[in-house]
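FYI, it's all coordinate maths here, none of it is from the lab. A quick note: this is a predicted structure, and the numbers were derived from the prediction, not measured. Cβ atoms are built from the backbone, for glycine too; each structure is taken alone.
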Structure 1
Amino acid sequence: MKVLVIGTWNESISKQFELDAQIVGKYLAKRKHSLVASPSSGIQGLVAKHYKEAGGNQFIGFYPDLDKMESIGEKVLVEPDKPIYTNEDYPVRNILQLREGDKILALTGGTGTLTESIVAVNDYNTPLLYLHGSSQIIDGFLNLDPAFAEKIYYSKNISEILMELD
């Protein structure tokens, strides 16, 4: 199964969730799932780092336009097994990632992650799992739109979320 991980690229926020990233990366590698993510310095890159360290060898990494990536200070944290250079801006890269995942796991994130989540669930009918409490924006949206909240699985416990993957 291909599992797409989405979330913030902000390094300081990502570091707060490093243990969760480690648990997710190891779990996906152990279960021999493919990881779909950005190879960046954010939460996606942290999950990819731990995935690779645990022996995962099916990391599909989606790059945005490299000049745009450099212009905002985003760096590559880990090289993917299968790099996909979209040469597109972030919104288009995000849509391309969404189409690749069989299931999506949202850890942290802001408006970009919320937008990806809405598109994944409402437009692509892709199962979404969310670490509740990791994003004030997504938590707020779940309160505003109970119909959306009913369509996804969310928990404050990363182990419970991972059990829902399989």
Structure 2
Amino acid sequence: MTSSFSGQNPATPDDLFTLFEALNISVTRHQHPALRTVEDSRQHRGDMMGGHAKNLYLRDRKKKNFLVVAEEDQPIDLKALAGAMGTDRLSFGSSDRLMEYLGVIPGSVTPFSVINDPEHMVTVFLDKTLADMELANFHPLINDQTVTISVNDLMRFFEFTGHQVSILPLAEIMN
């Protein structure tokens, strides 16, 4: 099933949960104060099972857009990452471009943001450490909630949006 979300743009968390239901994707929803950083997340996650991520919206010199979903403790060297991704000179995308391409604000970047990218302008890279986990946790387009989702269902979500995901062994690349 490959398709794009045809709702409003940008999609809301409610739109996302409606899509999860339509795709028969089971998630556990957690409410908490707004979290902008990994450190904030550590203070409020309680007993959430599964991996946690940092999500980086990046652009290269050729103005290509990337979403890198890394395990939260993985150090990132942008030069090494660029080489592994087959591009050069990565930098963080602006908040305006983040809203334009992924429909979220800084602090709310999530793999689910690709629901707002029906034209597939953003290339997704997923850390192998997260890809190998059973469960992972991400914001549902807003940073005052987190959802726990199976990695298999996350991949089904990407399939639905039509985004191909490249798995990167970031732990190896960054050594």
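Calculating relative contact order in percent (Cα under 8 Å, 6 or more apart) for structures 1, 2 picks out 2 as the one with the greatest value. Starting from the value 32: which structure in 1, 2 was percent of Cα pairs over 19 Å apart, for residues 91-146 alone calculated from? The read-out was computed on structure 2. For structures 1, 2, which has the highest computed value of mean count of other Cβ atoms within 10 Å over residues 19-26? Evaluating mean count of other Cβ atoms within 10 Å over residues 19-26 on every structure, the highest lands on 1.
Tell me which of 1, 2 gives 14.2, 42 when you compute Rg and Dmax of the Cα atoms in Å, for residues 27-66 alone. Answer by label: 2.
helix-only ellipticity at 222 nm (-39500 (n - 2.57) for each DSSP H run of 4 or more, over all residues; to 500) computed as -14000: which structure among 1, 2? Matching structure: 1.
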